[in-house]
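A.B. asks: Below are structures written as structure tokens.
Nothing in this text is a laboratory measurement; each read-out follows from the coordinates by a stated rule. Since we're looking at a predicted model, the values are computed, not measured. Cβ atoms are built from the backbone, for glycine too; each structure is taken alone.
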Structure I
Amino acid sequence: MRRAVILAVVAALGAGLLAGCAEDSDEPTGSSSTGGGGGKAKTTITVGVFGAFGLKEAGLYDEYMKLHPEIKIEQTSIERNENYYPQLLTHLGTGSGLADIQAVEVNNIAEITATQSGKLVDLGKTEGVQKDAFLPWKWDQATKDGKTIGLGTDIGPQGICYRKDLFAKAGLPTDREAVGKLWAGDWNKYLDTGKQFKAKAPAGAKFVDSATGVMSAILGSNENRFYDKDGKIVYKTNSAVKGAWDIAAEFATEGLTGKLQQFTPAWDQGFANGTFATISCPAWMLGYIQDKGGAAGKDKWDVATAPKPSNWGGSFLTVPEAGKNKVEAAKLVAWLTAPAQQAKFFAKRGSFPSAQAAYSLPEVSGAKHAYFANAPIGQIFSNAAEGVPVQILGPKDLIINQNLGDIGMLQVDQKGRSSQQGWDAAVKAIDNALDQ
């Protein structure tokens, strides 16, 4: 999962994966003011992000500076979120070393909202910010007790990307609407389709890439996952989690997976070799598939609606109270996350808008992807986004999710362990990680 997030922010919608242009540094820099042209002072707003976050690469900083010549924007990036986030927590704790704007990944937003709210500006009160412009579930993720400490940049609504040529060889329909109807409304129908595919599958082709990917997609479609509304960890007893586990484990035990671990060289090669027919794919993954599948995969891939609306990925921008340019930083965050800019971000980088008001804009509503047989991705992912449930997030979601997948389900998928053995291994690892 953590690698998925890193790669998500560099996925491009049209031309494939774009190289990151962000500067690398060990930690974000502080705010400063520098002399501008003609002797006039410019306010420098610093932005701290992880990976090739995309805002700079999409040209949004340059556009804002043209609109506001008194502003200079400087971005620093730490390549991996697992290095960036602990430093952010440290800097928030000390009140020093912070950029004027700090990015937060969705798997960390619950902990930031619960524990650091007092150290971050209430962006819901910033001029120009409209709550109704955002998807309600995205807005709620960074809001506690009426205070909104982060504005969403993007989300990861999911579809099912599938190989039309492999479906045809297995005797399954290839039209995207007909394909979506095969599993509409039920992840068990996705499993059943996999069994149908296996019965007539071409040599060397499996139905899905990995059991872990299936489990993550199912979990992303459930309101209740690892925590209850009172903040108690309940994944061990939550029927939604165990149901997702059981379905994914059956994919593995029925021989429907390619036994691949996502974001590894073998997984990348699977796209090029056509070794699996479907994958749960957020909007940001389309560019990745195009990059790894290459020219040979063009028009062989298509996108259908997922069994249930699900989300994978997304980030937020926050403004620390300790920043030197809080007012100007908040204005910049409001502008960067406004519907018009989110639509441009999607068109340039494939990062799907968290502002539902952007869905009617032509960059989104009319978006098609040539590599995926001109699939109407704007429509497909907009519908998915609007159906994603408001999830209860917890501070240790990432740890729980990673261990369920990388420790537990991977053993079932790759090592032939039973479903119960994999579950027990995951629970043990999670308990150790959480000191329980």
Structure II
Amino acid sequence: MTTMLDKTHDPHATSWVEGTEGDTPFPIQNLPLGIFTPPGENRARGGIAIGDKVLDLVGLPGLLQGPAAEAARLADAPALNALFTSGNDLADALRLAVFDLLTDPKHEGDVAPLLHPMAGCTLHLPFAIGDYTDFYTGIHHAENVGRQFRPDNPLLPNYKYVPIGYHGRASSIRPSGDDVIRPHGQRKAPDADAPVFGPSQRLDYELEMAIWTGRGNALGAPVPITEAGRHIAGLSILNDWSARDLQAWEYQPLGPFLAKNFHSTVSPWLVTSAALTPFRTAQPSRPEGDPAPLPYLADALDQAQGAYAVIMEVHLSTAAMREASAPPFRLSRGPMTAMYWTAAQLITHHTCNGCNLQPGDLLGTGTLSGPERESFGSLLELSQGGKTPIQLPNGETRTFLLDGDEIVMTAHAEAEGRRRIGFGECRARIRG
């Protein structure tokens, strides 16, 4: 673990801030970091989510001391990169200090003026993203997709030895709430003689989690598996939109390109590694007969507590459903423990050749599907490649997404005896 349990994880701790005692994703035990602009202003800066409010960090340095005050000053910026340049220590100090301010009523008079209603704020990406790598750690997803093309051999031989990934496009990552413009590109039907150009007809979502890097590493200096956890700033939700028809035509021989780089959506709040400490859990055991990780990826402590007890959900709201004021329909629900590799293993493998990660780099887990249909993390799986339409409660059907469809992803960290904490929403609507 990057930190130990402390008073901020006490499930009985309460805050004087209204709205923190109910079923909120942002109780006092969470305190996620983000970048926001208050209503009526135009300067983005750091904030902390508490209940349905955002605590403005600009006014905090005068109420803090030492590393916590330095952290608040570094967070007075349009991105959190500088706060994490030297690792998680400053952010952890800020978390402890803010916890004290928000739990002791004697500070209410000083701190309350710094709270903004979240509904009126504009939320931005938490980091200036230099690089984005998307992995393929969801083994059930890999098997489900592979089975559609290779029924007798769904996984390629390298899958259980090496964390598979590709370098994505950082410039097209957007925060929750931004519309997705339907991508255009080449697509070719299996029985067609030549491809055609036009809008994607098989637009899909992918349920993922975003792993944000904090402290980086120098070029040529790999991060050992025993140190990799200290390079993780925290997690958000990630939707890696995919144009399946473009992907099927273009992905060989070099992998994803236009089918993936047009848009990715990330939830705006960074749930820090410190907040996630009570929710670390054992990495699921590999099935009998699977190879053990190679020595550079093997660490007993990482296997014992390198996974996250996080439950994720995907909901769909169509234009017709919204017009009828019908609630969104839940498409799937599943665990983050569907990852075949831990987050630390991804960091170590990414750097094992000397590649340098930087603060604010984003690593996607890849689509995280569970073993049952109700936990599949994409329409490609739920509709069996478009062969089996999904029946919606209002009589509509879907195989892939139509214009006006809105996908809403949520996630919560849950553990017995702990206060549940959430990640907020990862929401976007398709626009033609």
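A.B. asks: From I, II, which structure was FRET efficiency 1/(1 + (r/R0)^6) of positions 92 and 172 (r between Cβ atoms, R0 = 30 Å, to 0.05) = 0.40 calculated on?
C.D. replies: Traced to structure II.
A.B. asks: In addition: Determine which structure produced the value 72, 56, 38 for Cα extents along the principal axes in Å, calculated from the coordinates; the candidates are I, II.
C.D. replies: II
A.B. asks: Here log10 I(q)/I(0) by the Debye sum over Cα atoms at q = 0.07, 0.09, 0.17 Å⁻¹, for residues 148-379 alone was calculated and came to -0.26, -0.42, -1.24; which of the structures I, II was it taken from?
C.D. replies: The read-out was computed on structure I.
A.B. asks: Right, next: Here helix-only ellipticity at 222 nm (-39500 (n - 2.57) for each DSSP H run of 4 or more, over all residues; to 500) has been calculated and equals -11500, so which of I, II was it run on?
C.D. replies: This value belongs to structure I.
A.B. asks: 24 is what came out when relative contact order in percent (Cα under 8 Å, 6 or more apart) was calculated for one structure; which of I, II is it?
C.D. replies: It traces back to I.
A.B. asks: Here is a further query. Taking 3.8 as the value of distance in nm of label points 7 Å out along Cα→Cβ at positions 116 and 204 derived from one of the structures shown (I, II), identify that structure.
C.D. replies: The read-out comes from structure II.
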